[in-house]
Structure I
C-alpha cells in the first residue's frame, strides 16, 4: 500500500510547496504587478504562467493514470526556471528600472522557485521508470505521486471520471507541445532572447 512508502510525507510536502511557489505566490505577484503597472514583471509573469501550465497538465495526466505525467512534470520544472531567466530585455528592465518592495519580493521568488524546480526535477529522476510501464505505474512506489492529484479531483471535479480528466490532460499536452515547438523552431529564431521583439 502507498501508506507504507517511506517517502510519502516528502511527496506531500513537495505538492504543498508546488502550490505555494508555483500558484499562490506568482498569482499574488501578477496582481500586484498589474496594480503597480510594472510592465516588465507583468510580461515575465505572463510568460511564466504559459510555461508553468505544464504542471497543471501533468496533474490531469496523473489523475487519468497516464505515465507520461512522470515526464511532463519534471519537464515543467526544467522549463520554468528557463522561462524566468531567458529574456535579456526583461531581465535588464527589471534590474535597472524597477525598484521597491515588489522588485525585492519578485526577485526573491524568482530565485526561490528556480531552486525549488531544479531540486524537484532532480528528485523526480528516480521515478522516470513509472512513465514507461503500466505495471510500474500501478506500484505503491509510483502511485504515491497520484494521491494529491486524486485529492484535487475529489475537491474540484467530484463528478468527473478520472479517464475524462486524463483525456483533457492529453489534449492539453498536445496543444502545449505544438505551441512550444512553434516557439522553439520558428519564433525563437526571429526574436532571440528578446521578449518584446515581435
Structure II
C-alpha cells in the first residue's frame, strides 16, 4: 500500500524527483573526487561529505562504490559521445572538416574537463571484470559512431578480407591512447596538433 505521507510532494517535488536530484548530486560529487583524487582514494563518507548528504542517501542510489563508478563512467561517456555527435552534425566544408569537428570536440572536452578525462581514460581500469566490460562496451559504442559517420560521408570502403568493425575499433583505440598520453603529459601539445595527428588515422582508412 502506498505511503501517502512519504509520497507527498515536498516544495513542489515528488519523492522520485528528490531521489533523482540526490543521485545527480552524488554523481557530480563523484566526478569531482574521482577526477581529482582517483577512485581508489575516495570513500563513501568522503563522497557524501562532498555532496552534503548522509550515507543513507548514497545507498538509496547505489549498491556500492563500484556501482557508483559504473554509473559515473556511463554518464560521462554518454556526455562526450553526445557532444561529438552534435559537433559532427554541424554544417561543414567537406569530409575533412567534419572529421576535424568531431576530433576537436573530443580533445577539447578532455582538456576543458580534466576530471572527465581522468574518469574516462584511467579510473575504470583494474577495478573489476564488470568495469572492464563496461569500458569495452563504451569503446564499441564509439566505434559504431565512427562507422556511422564513415557511412554518412561515403568513406566506409574497407577492402576485402578486412572487418570494418575491427578497423573502427582500432581507430577508437588509437585516439584513446593518444588522449591518455596527452593527458599524462599535462596537455603539452596544443589541440590542433592533436586533431591533425589523429586525423591521419582517418585519412589512412579513407584512402
Structure III
C-alpha cells in the first residue's frame, strides 16, 4: 500500500492544483493508495508562503490577519470533514476555487453559501465548528506536519510499504511527476535522484 499526506492551504489555488495533480496521478495507479489532505499552519509555513508570493514579510498586521484567516478556514474544513471525506473534499475544492482562484473574500457568509451548495448538514456543522474536538483534530494535524518536517503549503510525504523503505519521502510542489512515480515503485528506485544538485526538491525524514 502507498500513503500520501498532502499538506494544504484551504484558501490557496496552488494547493488546489497540487490536490488535482495527485488525484490524477492516483487514477493512473492500480495499487491501492491512501490519500490524506491535511491543512497545515505554522509561522514557518506562513513565512515561506509570503516569500514565495513576493509579499513583504515585515507587515506584522497583514501576517497576523493572514494567519487568523487561514486558521479559521482550517477549522471550517475540519468541521466539514466530520461529515465524511468526500463532502470534506468537495468543500475544500470549492473554497479554494472561490478564494484562491476567483478572489472572493473569505467570510462566514461565503462559507455558508458553499456549505449549502454541497448539502452539508448546517446544524451539525455549527455544533462541530464550535467544539473543542475540531480544535484538537487541527492540533493533531499540526503535530503530524511538524514530525514530517513540512515547511511549505503543497508539500507531500509519500510512504511506500511495497518496498523495504521504512521512512517517508518529503517532496515539494515542484517535484516532477516522474520522481513521484519512482516513489511508487517496488524497487525504491528514487534513490538515483537523491543527493544530486536537485536534492533540494526531495528530502528524507
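Details
- Answer label among I, II, III for the case where FRET efficiency 1/(1 + (r/R0)^6) of positions 131 and 163 (r between Cβ atoms, R0 = 25 Å, to 0.05), calculated from the coordinates, equals 0.05: III
- Between structures I, II, III, the calculation of relative contact order in percent (Cα under 8 Å, 6 or more apart) yields its largest number for I.
- If mean count of other Cβ atoms within 10 Å over residues 27-34 is computed and equals 10.6, the structure in I, II, III: III
Bear in mind that the values in this text are calculations on the coordinates, not laboratory data. Owing to the predicted nature of the structure, the values given are computational and were not obtained by experimental measurement. Cβ atoms are built from the backbone, for glycine too; each structure is taken alone.
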